[in-house]
Structure 1
Amino acid sequence: MKRTQKDTEDSARQIGRRSLVVGGLFFGTGAVLAARMRYLQVERADDFRLLAEENRINIRLLPPARGLIFDRNGVLLAGNEQNYRVTLVREDADDVDAVLDELSRIVNLDLVALERARAEIARRPPFVPVTIADRLSWAEISAVAVNAPALPGVNPDVGLSRVYPMGGDFAHVVGYVGPVSDYYLEQTGDTDPVLQIPDFQVGRYNVEARMEQALRGRAGTKQVEVNAGGREMRELGRDPPDPGSDVQLTVDAGLQNYVEARLTGESAGAVVMDCQTGEILALASAPTFDPNLFVRGISTSAWNGLNNDPYRPLANKATQGLYPPGSTYKMIVAMAALEAGVITPEETIHCPGHMDLGDRRFHCWRRGGHGRMNMVESISQSCDVFYYELAQRVGIEAMSAMARRFGCGVRHELPLSGIAEGLAPTMEWKVQNRGAAWLVGDSLNASIGQGFVLSSPLHLAVMTARLATGRAVEPAIVRSIDGVSQLPGTAPDMGFDPRHLDVVHRGMWQVNNDGRGTAYGSRVEVAAYKIAGKTGTSQVRNISAAERAAGVLSNADLPWERRDHALYVGYAPYDNPRYACSVIVEHGGGGSAVAAPIARDILLRAQLGEVPPPEMYPVGQRRDVEEMHRRLPILREPPVPTGRIVRSQA
């Protein structure tokens with residue numbers, strides 16, 4: 001049918017309107033797209049640029065080198081060694097099991113360590129690296145690097161691991177580090193991101209733990225470009241880590257080694273202090289252990305061996321151990337009585353071998369008694385009855401107050417784990433802790449360092465240093481941090497009457513240098529090195545009246561754990577005190593027979609700076625002493641850093 005002119009015009013108008021609508025739609029859509037493109041490419045450019053960069057750039061933490069620990073002479077006590085290791089990032093590995101199987105064909109993986117790594121991979125966030133194998137050789141780490149394309153998510157790495165060149169000598173001073181555990185994070189609340197670094201180590205004991213923040217340092221970062229598989233292509237930038245502070249201690253590595261060696265075979269503790277400055281020169285506890293065992297996580301068998309040892313090698317007997325101080329406490333009672341004016345130095349007291357108090361008899365260690373003696377003689381011969389009398393005159397409050405003035409019954413602040421406070425008991429203390437009133441008999445027991453009185457070798461060393469100098473020296477174990485001195489200033493005078501101190505000094509002199517002194521067998525023959533001291537024997541069991549009547553059993557006839565503790569405190573040289581020493585041998589027996597010879601050797605070594613020669617000893621002892629020194633595991637030359645020890649990571 002032929003279209004009319006009108007139909008043609010109507011159709012043209014409809015097509016024109018539709019074209020305008022479609023064109024408008026196209027134009028509107030184009031405008032919207034253009035606006036959106038402008039928004040995305042201009043206004044959101046920075047945001048999308050960052051997202052794009054994150055797809056190809058990773059930021060990784062760089063662990064700081066842990067600060068080094070030195071002795072007073074610069075001998076390295078705790079250092080860092082290079083450790084080649086392999087880590088795996090779960091989100092970068094397509095199939096973790098397949099990657100581990102492939103890795104095991106290249107490196108010999110320990111099955112136990114591998115299972116531990118699998119558990120760690122499952123527990124950690126997918127972006128946190130987990131160590132699969134460490135302490136690899138250069139050949140092994142090179143093989144992993146060569147096969148990197150076939151090991152997605154696996155990264156060969158070199159880190160630093162703690163090492164203790166002196167082994168067990170400083171385990172109870174320096175302590176040790178260990179891996180970061182969930183328990184550590186829970187207990188400390190530490191949120192430092194550096195703790196997420198694979199096998200990062202933190203201080204767990206003694207100086208390593210108490211000075212963790214100074215030794216740890218600050219983590220750095222590096223930006224690396226990675227490909228689609230997560231493989232590192234190149235490093236783009238680096239903010240280097242700040243290493244931890246270097247710490248210099250007051251201890252002397254050579255002296256510490258000698259003290260530990262001299263305590264070999266005993267369950268014992270010893271402390272050597274500088275009388276003038278308070279610096280701790282040696283702090284030993286025997287037996288000891290190798291802190292290197294803890295660096296990577298100690299095995300169950302090794303831990304059980306240490307934990308079940310009856311000599312308790314994990315305990316720091318020098319600072320944590322509390323013992324009745326025995327007769328080493330008598331100088332405290334003497335000073336309390338002299339300062340209170342209840343006795344004069346010349347006054348004598350008769351000792352018949354016992355003192356009766358009510359229906360109870362308090363015995364002197366010498367069954368037949370000492371007869372009449374003054375204070376100097378009472379210290380020299382360690383008469384118990386003399387101090388029973390003083391206790392009744394001066395009372396427990398004055399005795400305990402004097403003990404605290406001399407550093408006993410207080411907690412000394414040192415960066416060591418678990419320092420014991422000790423106990424200088426009072427009447428109120430007994431009421432609060434025993435629910436009973438103080439008795440005169442309690443004071444008699446306290447006067448000879450028994451009963452409730454408790455001290456550590458650290459307390460007794462501080463007491464001895466203060467007795468020797470009359471100054472309130474404070475113990476110190478940190479000499480400097482990054483070269484900045486941490487030592488206290490000159491200790492103030494304690495304000496005692498010099499005549500009273502002189503009485504005590506003369507008594508301690510006679511202990512070692514008078515034929516009737518309890519430590520005369522541990523005398524020094526060369527005048528310039530002579531020592532003054534006091535022996536002590538503290539009971540760990542009650543002796544019944546029946547046993548006394550039948551004859552008190554000797555320590556040799558008792559099981560080890562029921563024998564008396566042996567103690568000795570002393571200083572040297574006598575005429576110009578420089579070194580103070582305390583020694584306790586758990587269940588060692590008599591202080592004069594066991595602890596005094598050890599302390600004499602230690603004080604000689606401190607004065608001489610070397611193993612004491614035979615001529616320092618009485619003629620009859622020289623051969624035995626020389627043989628004893630020959631057998632001791634002593635370092636004959638000062639230890640030096642090895643080539644494996646490094647300050648920081650290259």
Structure 2
Amino acid sequence: MIPLDHPHPRTRRRRIAAGATGLALLAGALSAAPAQAAPSQTIDPLQPNFGPNVQIFSPATPLAEIQSTMDALADQQRDAEMSSARKAVYFLPGDYGTAEAPLQFEVGYYTEVAGLGASPDDVSVNGSIEVYNRCLENGGTSNCIALNNFWRTLANLSIQVNKTGQDGCRQSANFWAVSQAVSMRRVHVTGANLSLMDYCTAGPQFASGGFIANSDLPVTINGSQQQWIIRNSKVTEWTNGVWNQVFSGVEGAPAETGFPNPPYTTVAQTPVSREKPYLFVDGAGRYNVRVPSAHMNTSGTSWGQDVTAGRTLPITDFFIAKPGDSVKDINNALAKGKNLILTPGVYDIDRTIEVKRADTVVLGMGQATLTSAGGAVPMEVKNEEGIVIAGVTIDAGPALSPVLLTVGKEKSGKKLDPRNPITLSDVYFRVGGPHTGKTTTALEVNANNVLIDHIWVWRADHGIEGFTNGVNGDTDRWQTNIGTNGVIVNGDNVTATGMFVEHFQTFNTVWNGENGRVILYQNELPYDPPTQADWTQPDGTLGYPGYKVGPNVKKHLLEGAGVYVFNQNNPSIVTANGFTAPNTPGVTLRHIMTVNLTSGTIQHVVNGVGAQVDSSAPGVPSYVVKFPAP
């Protein structure tokens with residue numbers, strides 16, 4: 001393992017292939033879904049119709065067939081960063097692969113791979129499930145990095161790592177070289193190291209992730225990962241850190257021994273947690289969704305001794321939506337008491353999906369994506385406790401949306417049970433990329449007692465709409481790809497474990513609610529402001545901080561956070577502060593940093609405190625251990 005002195009700035013591919021459109025995966029001998037599904041569905045609990053983008057394997061499936069299908073899917077999705085393909089692959093309980101004939105495959109873009117057992121150990125893969133560096137230049141032979149390895153999921157299974165037949169370097173670990181919008185949940189890895197960087201493809205290269213929760217892991221090589229959060233897990237050993245490695249409720253986590261050397265932030269217990277809902281098949285072969293309970297002050301996995309605490313919903317309690325279903329039918333089903341499964345695909349949303357009832361579950365499969373049409377707000381969650389939104393990507397469309405997701409109504413005054421919070425798990429937002437996107441705010445949280453458990457809120461810094469990454473004075477993307485704010489939190493007692501918010505045109509995150517708690521925050525300021533005037537606040541302040549705590553907030557805690565600057569379009573641009581917050585004893589920012597990624601300047605870390613970062617020392621962070629200073 002070779003840690004880097006300072007990681008490279010994100011090198012972005014300017015032309016991204018849409019990817020192949022072949023390989024229709026069938027979930028058994030299922031009938032085709034109607035173009036407009038009725039709100040009342042007849043669902044076979046033994047063989048629900050999840051549509052053509054879902055593949056379900058059983059231990060009886062010939063290993064050669066599984067291997068060839070997964071290889072074909074990986075080939076299809078390896079470079080499909082801006083495509084519309086969405087895929088989910090599930091494994092029924094049992095064993096897959098052997099010591100002599102392991103099952104080894106890669107996970108590409110917009111692909112979910114998960115087991116269907118009640119416990120991760122119910123599905124055992126003898127082999128490897130991996131993500132490698134993606135080579136972006138010279139026909140896929142150079143610029144091999146993990147910085148763009150987004151949008152994929154691995155969950156609810158065990159891997160007995162077996163690299164039989166692979167070359168010497170590949171035999172050394174199970175590689176999971178990923179960045180944002182990637183989650184590993186309920187995974188048990190044994191038999192070899194887990195590496196979060198790919199040091200075999202063109203040597204050690206750059207990575208910027210990522211998220212793991214509720215997993216039991218061997219020696220884990222952080223390597224070149226700039227930042228990472230692992231929550232409520234077990235780890236045998238964590239090798240190193242680069243800028244900002246955060247552990248919350250992790251058994252075996254490294255101790256804090258003089259931050260920032262090493263750059264570890266270790267929180268002994270996660271203050272509020274709720275594991276993501278998951279599909280499973282019971283002993284009678286019926287499909288269900290397990291909805292874990294929320295917990296306070298926990299550590300370690302939820303499944304180590306017994307089934308995860310919570311409630312089980314039969315698949316017949318869900319409306320199973322497919323692309324092409326109308327929002328009217330979806331809302332009718334929700335209003336009649338159904339929960340919602342969004343099968344893999346891209347949904348054009350021309351009116352708001354309204355989630356109104358307490359304890360409603362909305363579960364996306366295979367990176368299901370809701371795209372705003374005509375400026376609609378794709379989803380609204382009411383002020384009702386226990387609502388869970390999980391595994392959903394929400395895209396802005398070419399017409400301006402006021403917001404992409406609202407949670408609660410501002411100043412409603414309704415009190416929700418903190419033991420049953422509204423929860424967002426693996427919810428991703430995108431403004432631009434595969435098409436022009438416009439929104440004023442991506443995520444607005446107005447309700448109290450909300451749990452945010454891993455989000456990526458991205459105003460795209462690259463895509464396929466002819467943008468040129470803002471090089472040499474280009475202003476096209478700044479004027480076309482509109483995202484004013486990433487996240488605005490107005491509710492009280494909101495907790496976030498894993499927030500990634502990037503490239504918005506004013507404040508990336510504004511936190512106005514009281515008693516907010518954030519564990520791991522990562523931000524890159526926008527690459528593309530054309531001039532300093534475009535990146536100056538109305539009061540004359542130079543630039544917008546990547547994280548702002550509202551001036552009237554009395555209590556707030558942020559732990560483990562970084563703001564990065566890469567003003568590629570105009571390197572002369574200056575930002576006064578990476579963070580701003582009231583200077584009051586109840587507001588604490590702990591283990592925060594700024595860094596220059598080759599261009600642009602941040603003068604201070606927070607409120608005039610902390611050294612400047614600029615192009616004289618790219619990749620060298622400026623840290624503040626605690627603000628206000630003790």
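The table for this structure:
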{"quantity": "Read-out percent of Cα pairs over 39 Å apart, computed value 47, structure in 1, 2", "calculated": "1"}
{"quantity": "Read-out Rg and Dmax of the Cα atoms in Å, for residues 243-514 alone, computed value 19.3, 63, structure in 1, 2", "calculated": "2"}
{"quantity": "Comparison of 1, 2 by mean count of other Cβ atoms within 10 Å over residues 187-194 - largest value held by", "calculated": "2"}
{"quantity": "Structure (1, 2) behind the derived value 15 of relative contact order in percent (Cα under 8 Å, 6 or more apart)", "calculated": "1"}
{"quantity": "Structure from which -10500 was derived, helix-only ellipticity at 222 nm (-39500 (n - 2.57) for each DSSP H run of 4 or more, over all residues; to 500), options 1, 2", "calculated": "1"}
{"quantity": "Structure from which 4.8 was derived, distance in nm of label points 7 Å out along Cα→Cβ at positions 147 and 483, options 1, 2", "calculated": "1"}
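Taken together, the values in this text are just the output of simple stated rules run on the coordinates, not laboratory data. Bear in mind the structure is a predicted one, so any value in this text is a computation, not a measurement. Cβ atoms are built from the backbone, for glycine too; each structure is taken alone.
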